[in-house]
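Quick heads-up: structures coming right below.
Every read-out reported here was derived from the displayed coordinates using simple, explicitly stated rules and does not represent laboratory data. No experiment lies behind these values; they were computed from the predicted model shown. Cβ atoms are built from the backbone, for glycine too; each structure is taken alone.
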Structure I
Amino acid sequence: MNKNVVVGVTGGIAAYKAADVVSRLKKHGFDVNVIMTKSAQQFVHPLTFQSLSQNYVVTDMFEEPKTWEVEHISLANKADLFLVVPTTANVIGKIANGIADDMLTTTIMATRAPVMMAPAMNTNMYDNPIVQGNIEKLKGLGFHFIEPAVGRLACGDYGKGKLAEPEAIVNEAIKLLAMNKDLEGKKILVTAGPTKEPIDPVRYITNHSSGKMGYAVAEKAAARGAQVILISGPTNLKKPIGVKIIDINTANEMYKAVLDHFEWADIVIKSAAVADYRPSFVSDNKIKKGDNDFSIQLTRNPDILMELGKRKKNNQVLVGFAAETQNILENAKKKIEKKNLDFIVANDLMKKGAGFNSDTNIATIIDKDGYIEHCEKMEKKELADKILDKAKILLEE
């Protein structure tokens, strides 16, 4: 397979299972290098991993180098995947807080390869909110985790914290290595979610957008190797791994954030449901209920997609969305021409399984040349891949 896996072994009783992981990786044809922490060497001798990996095992940051290369940089660059097994609470905490005080943590800080961790520890340690907070922080930064199993632990306790089986760890590693990185080097800007236009400190105008479609696009783009910026209105969604998030509330805030990053992007996918209007006046204090009717004067928000269409260069792809309740194709085609889009994704909000707050979507993709592709009901993540496929083709053309 000509893929390189760097395996970090840390000081836990499950360190002996890392030998099985290395053996299985070698049998699958991977080149494997092993870095052991000082504590790991108290459980398994480095010679074990040297015999299994058929490569020199790194054990000390300050030992005499075996090649002229700076070793932690060399291994960091060599890795197609960095796998830490077992991963102790100590190492998770160090990496989450930017501490690089040994060869393992230093190399992880220097690598651009995906990092996958297989935690193993006492169940109370694993459930500790500090450890869980560090894990969530690393997940948010793009680190991958293999959930520990539930079972009898070496300390005699029973619960979650047992290292996942070596076979499962290797299978997950293979999946990660096999991911299609066809968007590597591409810069993709995505907008998602609703905007909130304040009336007073407690009230606002918004819409039913959940942000699920835009988040699915951002997640898939990052998984396929792209650099992704997601400009998101208020949602309750989990942040996609490996994506830079810019949180906004109002249409004007989104307008500024999008224009600030537009020139950076190769592909812009504008899936946010931006409010067309905002209150002309925002009260500093809560508006009290009176005896008479109350009206709000609205003013037009900037048309972000229209502005992007004016600024779009030949080497950029601009994708819009159209959420409609009638005359779907007619309205979508007008939007393509008016806003200088490369293609548009049109949703019929009247169809069950399409549109807001759903995990699925039913869409029609229409490009500027008039080509129409009808997409039957599917998961939004599946539709996200279709959108990215088409954007990639147009960008390469």
Structure II
Amino acid sequence: MFTKRKEVYTMLKGKCVVLAVTGSIAAYKIASLASMLKKLHADVQVLMTKNAENFINPITFETLTGNKCLVDTFDRNFQYNVEHVALAKKADVVLIAPASANCIGKLAHGIADDMLTTTIMACKCKKILAPAMNTNMFENPIVQDNLKVLEHYGYEIVESAYGYLACGDTGQGKMPEPELLLQHILRECAYEKDLKGKKILVTAGPTQEPIDPVRYITNHSTGKMGYAIAKVCMQRGAEVTLVSGPVNIPAPPFVLVVPVITAEDMFCEVTKRASEQDIIIKAAAVADYCPKYVSAEKVKKKDGELSLEMKHSQDILAYLGEHKKQEQFLCGFSMETENMLENSRKKLEKKNLDMIVANNLKVEGAGFAGDTNVVTMITENEEISLGKMSKEETAFEILNQILKMTK
């Protein structure tokens, strides 16, 4: 069976994202966020306070979003109904960023005296707030108490960053970068939360098996596939643990990342967590063999050849298959260079897997390092080929199949 490619990056199509911008020097960064959201096909609506206009012109947001920027509560020329709740009813998520101390105080105590606070008060959707202010203001007990009040009322508070501030001070109070704010929005409304309540463990990346303090044996895995799976699991509502070998890609946000080096490290970290998991997805490229002896000192170059005695590393997937609890779903990965379907099906049966995701290193668009993959999902009764997709799209389809099989 062949599954048609789906465009994951239309994930915000039909979603209304309200950006509420207050008076802070960080306001200019929200223009970049508005652009990112628009590229993801969101309907981006921007609210501004009068003070925010001192830092960025509303025309900037209107140009980026294609929507009128709302500032005045009594502006009779905007496209919504006269009542201020019209936009509030439409919103899927609200991000207040940068959120000044003044705005935080108003929202915490129910003061609605402008378009921004009035609309937010009327919203029943998720509200995310990113404080941005001078360090001394941020650390003021009144501001901290107000943030706790907002958390009590269901606001999600984005932890402010530590760094050099516009006023010349260095400390906490800096607004996080737009990329992180985008991840908060995506976590809230990118996908249906069909994995909510599920605990999922994902493994990713290579392992490094030491020869001596200088050298090690590894493979070409970059971890991109496993990281994409962990990210999509999180965005679909799961509680995700990512056990990762050494990689050079950013960790997905809102995911517990457990770094490991060797196959033995990964075996220990996975097996001690396995019994708590509803779904385990083993996407890591774990070394099948490791040096039998590891030299405490650098192995010096000598005339003639060097031989290494190797031993089998512990088989994580086989252990998980042997100890799989009832109703736990176990998915493995298989990278082959020949006889992909035959070899992968043998692995599926031998290791007691529910599904195995196979790809052929020699197929264009598959394999290590790239941003795409070409996989076939193999179960006891099916073989489903996905065709060439981005790794995030591939992850999405893998999870769709897992959900289908666990319902």
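To which of I, II does the computed value 6.3 (distance in nm of label points 7 Å out along Cα→Cβ at positions 189 and 309) belong?
Structure II accounts for this read-out.
Could you tell me which structure in I, II was used to calculate Rg and Dmax of the Cα atoms in Å, for residues 13-92 alone as 12.0, 32?
II
Matching task: 2.4 is the computed value of distance in nm of label points 7 Å out along Cα→Cβ at positions 349 and 365. Pick the structure from I, II.
Of the options listed, only I reproduces it.
Out of I, II, choose the structure whose coordinates give distance in nm of label points 7 Å out along Cα→Cβ at positions 117 and 269 equal to 2.8 when calculated.
Source structure for this number: I.
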